[in-house]
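Every number in this text was worked out from the coordinates using simple rules, so none of it is lab data. Bear in mind that the values here come from a model prediction, so they are computed numbers and not experimental data. Cβ atoms are built from the backbone, for glycine too; each structure is taken alone.
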Structure 1
Amino acid sequence: MTSILQNLSGPEDLAQLSIPQLQRLCGELRDEIISTVSATGGHLGANLGAVELTVALHHLFRSPRDKILWDVGHQAYGHKLLTGRRDRFHTLRQRDGVSGFPKRSESEHDTFGVGHASTSISAALGFAKARDLNGADNAVIAVIGDGALTGGLAFEGMNNAGQLQTDMIVVLNDNEMSISPNVGAIAKYLTRITSGQLYARFEGDMWRILGKLPKGRLAQKLAGRIKDGLKQIIVPTILFEELGFRYFGPIDGHDLPLLIKTLDSVRKFKGPVLVHTVTSKGKGYSFAEKEQARYHGVSKFDRKQGVQPSSGGTPSYTSVFGQTLVKAAAEDERIVAITAAMPEGTGLDLFRDAYPDRFFDVGIAEQHAVTFAGGLACEGIKPVVAVYSTFLQRAYDQLIHDIALQKLPVVFAVDRAGVVGEDGPTHHGVFDLSYLRLIPNLVVMSPKDENELRRMLVTALAYDDGPTAIRYPRGAGQGVAMPEKIEALRIGEAEVVARGDDICLLAVGSMVAPAVAAARLLVDSGIESTVVNMRFVKPLDEDVLRMAFSDHRLVVVIEENAQAGGLGGAVMEWAHRTLPAPLAPILSLGIADSFVEHATRDSLLTQLGLDTDEISKRIIEYMSSKGWVKAETAS
């Protein structure tokens, strides 16, 4: 049988397909997604669940003239396959390949770049008002789901959309994390009536007739109350209705004919409309349907066997953090844990299982998580907020205003710091040292290995003079020994791990190990290096810094963070403020002033000049330019 997907020239072709052909296409999309993700890794469950919705949207609307915005973007693989990227889809999340998220520079069909949650409604409203200002008549559709409606930004956008009353459609793709319950056949029946043209005409005609009667306004008001009251008994839509949206649903998001009929009807309505679809995460792949959380984001796997359990090996930083926090909580009942919809991703699932009454998942609401922690801290509780680096950016005002300004002892466990690989620029945690370092009263530290992470967590929990942040990378630790007793660190104390007379390498966190390895390579070029594990970016160990500048001809700062404002900037500021001229020169190795694209973590570190070979090469090149080593050594 001829493949429908392979013969599509673009999304406009879907308008000519029959319902049976569109249903076949859904099956082909699912097969392509499973085949590709099993080979490359990626977001599986949400993409499988959104297939029918994707097909229905592209069947009815003409992208890119009509604007389709995907919230978060981890449900947009089908969209990519339908919009001219099928031939390159096998490069998904690979270097120079198709991005795992919508990306404006990749396709004109990717209306708005995204990777974080809750942005679609606000952005869609901007597109809709721009359309109105430009005198155009295209449709604007925001697809939001998978918990993104828990984010405050989504409600801010809805509030403003309800006020402006411009034409736009919001599709709430509810993959069984329901905002309102699915009431089955009654809901489907009500949706069919209220989304039909006959009902819409009847409702409008009755409204006009009532307005012409004596005391017509009063009659309209009474009729409206009766209608809203009856509807609320069957489907609790009052939240959306009061925000100014016409609500339709919930409907079965895998019933393609119903989806098409509903969307075709509501696109004729004026003002903002919300269509509530209920879908199943992982639809069409039995493994993903049974274990929805596990198949949200996956590494490569055998599609016939599914994702296999880990065979052990070196524990990840995330799991070490989770285990250490559980142990600490056993000894101190004041410790609580907070996550923003990421219990498994941050290792807090262990804490949740051990201490459910002291665990708080606030949804995708990082701002609330931080301020909530502040309130807990004011009353003597010890809150630990575990969050990915890229998502902590969303709560920056709360970090400053609600926590640091008041010197509240909140612990921030900043996971996925540095480059994180295939998820790309929306998820790399390469700015946290910069945006955290400038906040007064905040202690900022980063461990060289998993045992030092344990020590830093114990240190942070014992620190009562203000907030602390511990940033650590994704993936496995260094495989070091972890003694039963966990010793706290002295705040601001660095560690000298190697001694040499020529240059001093000041490294932090994930860069300590490659710095030590680079120092060994430099010996072959006749360069002896002191290597310092800085541990603390704030406060700095000033005694170690004085040693670095006074005893060496070159100071090299190495960090997996943006150069602007990071450890290198801190060292330069301190040196120029504190030490007499002339200073030993400073070579800062970090991430230049640009966003880092998607690829494997190892290849990105090489590209950024932050693996062992590149670090030693850059140091030799710099020293050669100063005439300190022979030119042939640098080559």
Structure 2
Amino acid sequence: MAEWADKYRRLSPESSAEAGPWRTMRTPYLKEPMEAFTDPKVRNIVMVAASQVGKSELELNIIAYIIDQDPGSVLFVQPTLDDARKFSRLRIAPMIRDTKRIKAKVSDVRTRDSGNTILQKTFPGGMLTITGSNSASALASTPARYIIGDERDRWAASAGTEGDPWALAEARQATFYNAKSVEVSTPTIKGNSNIERSYFKGTQERWLHKCPECGEYGEIIFDRIHFDFQTTRVRGKKQYTVGAIEWACPNCGCLIPEEVMRKQPAKWVAENPEAYAKGVRSFWLNAFSSPWTSWEKIILKFLETKDDPEELKVTFNTLFGELWEDRGDLADEDSMLARREDYGKNADGSPVEVPEGVLMLTCGVDTQDNRLEYEVIGHGHYGETWGIKKGYIMGKPDNPEVWERLDDVTDHVYRFKDSTRGLRISITCVDSGGHYTQEVYAACRARKNKRVFAIKGKGGDGIPYISPPSKVPIRENKRITCWLYTLGVDAGKAAIMSALKVQEPGPKYCHFPLGDYYGYDLNYFNGLLSEKLELTKTKRGNRWAWVKLPGHNRNEALDCRDYGMAGFKILDPDTFAVERRLKETPAKAPRKTSQRERQQQPRSPLSAFDDW
């Protein structure tokens, strides 16, 4: 197709800054996607691309090639019918007018009975139907050999009441053995992106440039761009001036200026080449490779939008060609992984279980149908915490062996470095929600002397993090009961997210260990950072609620930490007294209280367990 486009295709002055003959060499990264369309082994092509890289011209080249060389019915789908009409008038009509090879094959719209309208173009051997993803009638009733989907991430979630628009469109290809589909879009929200899902089904190809220093190939992305800038104020508004801009090679670390990298060889490199055998090629491209967009322009746009999340999201999508993850001002998984610490090794080479600074351990347990998921948390002064151990105990919660394995976790003595000193877990909070409530109650009752308590999370505004426990019957037997704590999980999550923002060790700072032994991997941080506070509409009005971020399906890590932190709140210890005991320094003897004073003191909820 690239050869055909170089020979016949002309760019229209309405839509191109370089009107005239098409030259593939001007955008060499489009050659492979075009050639993939004419490859008989490829059935699906996916193009994730930033703005101003020529992705619309790719679609127009494909349409023109079909009309001239391999005619068939084409279904070209835009996000809405309005978008379809606009694209037809501003892009397709000028292309037909200026490309003589296809102008002769598509009847003039002004000709009576021409079959050429804004949303339909007929040509020998086929028809081009242009529609919107919100038009169920066009998607469900038009047989099509070719489907081209533009801006897939802006498509309607459902075509009327008919369901997924892309599934409806693909159903139109059922009778064509030689069908092909093309999906093109700028990326949008991580985990909630149609084009992202399609991309990962394909070859996952990235446009890499050759480093002039080491000869290895690397992708030019924003995270590898180094630049200097100066800020001035004009009438109170920030103005930016960008200095030297260089790309850092991921292989050798050398800094290469833009003018050098523009001249370097580049090629597509597949991360999942096996998908070619399935007939799916997918490509991902950002604006740093565009011949029309300078790196300085991209950097300036970043500087101008960096303080506004909504504007920055547009920069990420349209220039960086990256998915946006809306976390508010929370860190992402990569940042949390990078801040993990080496707790050190013992003399025998084993990992240190408890670092200095930890005074007490708690454990939070989330109950699932096929496992218990837990985290052991270390606590110090002023809310400073340390991740100690994150793990799973596979098995249904009605199996006694599962609870015996939890005993191994809660009974274990967690040692400091090369020391006989160690800590046991002071309190364990076990989630009793789900399908095994009674089993949790029974297991916790049997372990009351170890301070293993059942908890029930309750969301909503105004619910305190910790409330006094209540007795609940086990299996409707009022004589056999279990202590149950009700936790205000929203308050707990807010406290956790607030602590995660603290950047320096000290009060409220969260430490996490580095090493496979501890279990703090990407999956952990994906779960810990799985929710954000969002204003939602309810029947009783708007309220703030914690909702899952797109792409984050598991939140057990966040729940485990919530329950473990609640355990510390339940105990509410004097950490300085704990520290004195831990260091075997005798504390000052407390003043003896009179019998009357003792009777007037409030009874601790924990004291009730002694006469249970």
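Where does the value 5.0 come from, among 1, 2, when distance in nm of label points 7 Å out along Cα→Cβ at positions 174 and 406 is the thing being computed? Answer for the origin of the read-out: 2. Comparing percent of Cα pairs over 30 Å apart across structures 1, 2, the highest figure is found for 2.
Could you figure out which one of 1, 2 the value -12000 for helix-only ellipticity at 222 nm (-39500 (n - 2.57) for each DSSP H run of 4 or more, over all residues; to 500) was computed from? The value was obtained from structure 1.
Out of 1, 2, which one gives 1, 5, 10, 13, 14, 12, 11, 10, 8, 6, 4, 3, 2, 1, 0, 0, 0 for P(r) over Cα pairs in 5 Å bins from 0, in percent, for residues 142-389 alone as computed from the coordinates? The structure behind it is 1.
The maximum of distance in nm of label points 7 Å out along Cα→Cβ at positions 150 and 486 over structures 1, 2, that is, the highest value, falls on 2. Of the structures labelled 1, 2, one was used to calculate distance in nm of label points 7 Å out along Cα→Cβ at positions 446 and 478, giving 1.4. Name it. Matching structure: 1.
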